[in-house]
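Dropping the structures in below, format is structure tokens.
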Structure 1
Amino acid sequence: MDDKIQATLPDEKVLAESEIDENFKQLFKQLAGPDLEISVTELQTILNRIIAKHKDLRTKGFSVESCRSMVNLMDKDGNGKLGLVEFNVLWNRIRNYLSIFRKFDLDKSGSISAYELRLALEAAGYRLNKRLHELLITRYAEPDLALDFDSFVCCLVRLETMFRFFQAVDVDRDGVVTFDLLQWLQLTMFA
């Protein structure tokens, strides 16, 4: 088996507010409230209400921690919340993840098996070796070795965060980086 690890990350093209659909803007205003920002707990409420409508998906719901990871990945201005553009990017990303999840839930169980996960990750742009795949199963799968939708999203968010961080610090693009203790703690605590 090829041990090459690579990621084709989603484009980080920044949209202008004028490029966002008016219906989405109205939805955002309703969801965000008067501050026009979506906090971690607001995101959790929104995602769990939406996921509850998808009866074909096995899920325990999105945890505060998983929503915090999503906000950390998408929050470009560093205020700990998602504005309209940031939420739009996340919304589209989750819709894409849902499409991939459904496509590779080959047995229509509402979850992704270890085998299905490898295919789904490749469709999402991640080519990982066997050891990393096993680590993801250990970290994100339920005792039956399958991932619920919320775990699948968390897995993809974590992968993207880690790949983006690595690419940012791998300035000479040789696949090797050196961290001091502070950098390591920042990476592992806030990624």
Structure 2
Amino acid sequence: MRIFLAIDIPQNLKKEIKKFISECYKIENRNIKYVEEENLHITLKFFGEVKKEKVKEIQNSFFRVKQPNFRLKLSKIGCFPDFNRAKVLWIGIEDSKELSNLFNLIEKQSINLGFKPEERDFKPHLTIARFKTQPNSNLINFLTDNIKKEFGEFCADRFILYESKLTPNGPIYSKIQEFFFEQGETNGGVQ
């Protein structure tokens, strides 16, 4: 199974993001794959291909995360690696100590389960498109004009273990398990 942990985005914010994607689509619709509304999420940990027995271990490991609910604000537009060599279009997540704590907790637990630590720094974001070739200058101009766009905020009260099935029409994500935060230590922990 190909799996990952993520925070889901509420439907009202997905609608706002879809409007923005529609504006982008009017400008550039070739050589670009926009993320479907139902697939929008904030990735916390990508495990890759994992055997079913290991999935059970992951489920048991994250069953009771002591972490208070926290607010996340979706703002700013960016590209990886940058606008001049764009491969991925993303919406940023405003700095959140609680989100960083959650990531660190997940990373620690993942290492304890035998997974390799992340090689890159955690840069929370929401991928909204992938470019096959460099986007046209009209789209780049539109994106840079909207670089400080705000999409709203929401209260994160859980994270989700997803299975990702790759198909010719794009990935299909299925929820395996939701992990609701338990009110407890503010620095995060596992009970």
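Laboratory data are not the source of any read-out in this text; all were calculated from the coordinates shown. Computed from a predicted model, the values in this text were never measured in an experiment. Cβ atoms are built from the backbone, for glycine too; each structure is taken alone.
If Cα extents along the principal axes in Å, for residues 102-149 alone is calculated from each of 1, 2, which structure is the one that comes out at 47, 24, 14? The value was obtained from structure 2.
Comparing structures 1, 2 by volume of the Cα convex hull per residue in Å³, for residues 78-173 alone, which one has the largest value?
Values: 1: 120; 2: 151.
For this comparison of volume of the Cα convex hull per residue in Å³, for residues 78-173 alone, the top structure is 2.
With relative contact order in percent (Cα under 8 Å, 6 or more apart) computed per structure, which member of 1, 2 shows the largest figure?
Details: 1: 25; 2: 36.
For this comparison of relative contact order in percent (Cα under 8 Å, 6 or more apart), the top structure is 2.
Any idea which of 1, 2 comes out highest on distance in nm of label points 7 Å out along Cα→Cβ at positions 54 and 70? Don't skip to the end; give the middle numbers.
Values: 1: 1.0; 2: 2.7.
Top value of distance in nm of label points 7 Å out along Cα→Cβ at positions 54 and 70 goes to structure 2.
In this comparison of 1, 2, the computed figure 11.4 for mean count of other Cβ atoms within 10 Å over residues 46-53 is attributed to 2.
Structures 1, 2 were shown, and helix-only ellipticity at 222 nm (-39500 (n - 2.57) for each DSSP H run of 4 or more, over all residues; to 500) at -8500 was computed from 2.
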